[in-house]
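The data blocks that follow each hold one structure.
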Structure P
Amino acid sequence: MRKNALKITVKCYAGHRGEETPRSIFFKNRKIRVEEVIDRWLAPDHRYFKFRGEDEATYLIRHDVEEDFWELVFYQAGRETNQRKPAEVEKRKRKSIRKIVFQKISFIIRAYLGVMLAAYALIFLWALFVRLFD
């Protein structure tokens, strides 16, 4: 085991060729799902996988075939969820503005329909009252 490598647990999937491909890794009470395997290669005593995790970070892990353990060799943080691209931020703002406008318009329409319904009910009751006592 390398000095600066972190021992991890890896959940794999063996495809139709029998090669194991990582699906998720576990370390420090965290589970990181593999979104995309970017690269893989073999060394004489290790198998390496470079992948992008669900947190958009890049991971490099290796499997010691002889001793059967996994290590996290390299990590590069991805774009954080609060560091969105300006276009994404603008799109979210427009969506939220549309939603607010829609809510306001639907409230006004419901209020208008409610007033109209009450007015028609009063007219109907007045007509009924006039007919009964006429």
Structure Q
Amino acid sequence: MSNTAIGGSGVTFASISASNTGTNEGVDLDNVAGATFQVTGTVTVNTTGGTAAGIDVATSSAPVTINAVDVDTTAGAGIVLTNNTGTVTISVGDVNAAAGVAFDVNGGTANVSTAARFATPSTTRSRSPGGRQPAAR
């Protein structure tokens, strides 16, 4: 979803699943404004290519609420949040085998909270708060 304003009471998905996405992110929210983007179930991403992240939220002011994540085997970051101003909440879940940083927060003023677990190969970092520390729940 890109360059979009969410209207009314927001948009809600029961779940989102993406597998073998090639060089695309599993879930990609860029420049999204307005009401809440919400997933009440699990966002499942398995296998991205190139440098793609499992979940990428960038330059967005809309609040993002995800109940659970299951992100496995990404070529880039597991979850990357860049220059957001809307609150981002990821309640529970796992990010495993991200080739990049498992949870990467860069810039922005968004309140970020998560209780997800992050496991990465020994050659990568599990978190990169970009000067900001995500609030643990």
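Since every read-out is calculated from the coordinates, none of them should be taken as a lab result. Since the structure is predicted, the reported quantities are computational estimates derived from the model, not experimental observations. Cβ atoms are built from the backbone, for glycine too; each structure is taken alone.
Observations on the model:
- Among P, Q, structure where relative contact order in percent (Cα under 8 Å, 6 or more apart) as derived comes to 18: Q
- Winner on Rg/Rh (Cα atoms, Kirkwood Rh) once structures P, Q are ranked, highest first: P
- Parent structure of the calculated result 1.5, given that distance in nm of label points 7 Å out along Cα→Cβ at positions 33 and 49 is the read-out and P, Q the choices: P
- If helix-only ellipticity at 222 nm (-39500 (n - 2.57) for each DSSP H run of 4 or more, over all residues; to 500) is computed and equals 0, the structure in P, Q: Q
- Entry that produces 6.9 once distance in nm of label points 7 Å out along Cα→Cβ at positions 65 and 113 is calculated, selected from P, Q: P
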